[in-house]
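Structures given as structure tokens follow.
No value in this document is a laboratory result; all are computed from the given coordinates. Note that the structure is predicted; figures quoted are calculated from it, not measured. Cβ atoms are built from the backbone, for glycine too; each structure is taken alone.
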Structure P
């Protein structure tokens with residue numbers, strides 16, 4: 001039920017977030033039931049980028065623990081402001097090596113590990129912080145299966161970033177061998193170009209195949225992060241363990257200044 005229009009702004013926003021969150025939870029419930037999966041198999045991560053720290057505080061009061069950001073400057077400031085809360089911060093954006101130290105200071109999970117140099121930078125930063133940092137390899141399903149390091153979508157297409165499928169094994173080995181890092185699994189974003197463009201279910205099923213291969217050599221790397229506001233049902237049907245939802249919970253993002 002919506003809060004009265006004369007309610008304090010925080011109360012109105014809390015009611016809005018509670019309604020949106022409940023709707024997303026229902027979608028996950030239905031998707032799990034349709035796939036024959038227990039609801040507890042799927043973790044919701046709320047993507048809070050460009051929304052204020054106050055929204056994150058309200059969400060935490062509604063039971064949200066996992067939140068995601070894609071820009072270090074914004075994420076670091078929010079994490080510091082909300083240090084009193086029980087939150088797991090997930091970094092989901094493309095990450096420059098010179099930001100590794102900052103990200104390692106607050107993130108529980110980096111979901112966008114895509115190259116050896118970043119592995120080295122994150123490992124050094126995690127050791128400096130005296131903590132273990134969870135890592136997901138971001139898989140580029142818009143890149144050729146066996147492309148070399150640095151490959152992306154075809155020229156002129158909007159690539160999502162990540163490591164080509166054929167290089168997942170060696171990058172996984174590098175993460176697993178790096179002191180300070182923990183290999184937790186894989187992440188992808190539905191491609192905008194290439195073979196899987198517009199075929200979210202097929203893309204997520206391919207990610208699950210890659211995950212199965214990864215778990216043959218790294219059994220504990222069983223986290224699969226896939227699906228967003230528009231395609232979480234396809235991700236759950238394919239077997240994703242985590243879905244990243246922003247707009248469906250928080251509404252349209254404010255423009256960056």
Structure Q
């Protein structure tokens with residue numbers, strides 16, 4: 001099994017570098033487990049860290065019941081955020097560096113203290129959070145045509161590609177994250193809207209799940225890391241010429257343009 005893990009990790013790394021998608025892993029290796037998929041993801045991360053990359057945070061995916069039902073699962077998944085994935089608010093980036101990009105809006109958590117599982121609660125998350133920030137996650141699948149099942153997306157780093165962090169930072173004490181709203185625009189037209197409760201009722205629940213899940217792999221969430229707890233609405237596809245903005249009311253806004 002280890003040889004398959006290494007092979008799939010190598011394929012996904014090459015797919016990202018060459019921007020040529022691969023066939024779904026689940027079509028070729030039906031015996032792989034979710035645990036195997038995380039081992040593929042972690043193998044990819046070890047390769048990237050060895051090349052000089054640095055972990056700046058984590059992302060949680062599949063936090064909505066609708067997405068879990070679509071993939072036939074009952075828990076979220078996660079991926080890693082690396083330093084070369086961070087994009088400045090308002091920046092313009094080339095769409096050609098992706099295969100089939102989409103954009104999601106999320107409320108990012110900047111941690112001021114470590115979160116070490118396995119018994120983390122959402123209260124622990126709130127206490128460990130230093131600031132919250134408006135973010136856009138650019139997701140992309142190295143699997144052809146987004147034909148993914150849970151194992152495919154887990155192996156592919158939760159389909160994560162880039163993160164755009166808004167410039168405004170806010171204290172948790174100034175906002176009710178169960179009711180905070182978000183409106184997303186694509187080229188000036190409404191493209192999505194939602195509330196922070198879309199991320200598992202409260203985003204802090206998703207981060208508590210993550211801290212406890214990471215414990216299974218000997219990983220902890222560390223002070224200074226950015227954690228994305230899940231999208232507040234459906235991902236929107238983008239291409240060259242598109243601008244996406246997300247407005248989070250008092251929490252501020254964040255935008256990205258593709259050329």
Next on the checklist: If helix-only ellipticity at 222 nm (-39500 (n - 2.57) for each DSSP H run of 4 or more, over all residues; to 500) computes to -12500, which of P, Q did it come from?
Outcome noted: P
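Supply the structure label, taken from P, Q, corresponding to mean count of other Cβ atoms within 10 Å over residues 33-40 with the calculated value 11.5.
Numbers: P: 11.5; Q: 18.4.
Considering all the candidates, the number was obtained from P.
When mean count of other Cβ atoms within 10 Å over residues 113-120 is compared over structures P, Q, which one is greatest? The partial results should precede the final answer.
On the way: P: 20.1; Q: 16.4.
Going through P, Q one by one, mean count of other Cβ atoms within 10 Å over residues 113-120 peaks for structure P.
Starting from the value 29, 22, 17: which structure in P, Q was semi-axes √(5λ) of the Cα gyration tensor in Å calculated from?
On the way: P: 29, 22, 17; Q: 26, 22, 17.
It traces back to P.
For relative contact order in percent (Cα under 8 Å, 6 or more apart), the calculated result is 27, so let me know which of P, Q that is.
It traces back to Q.
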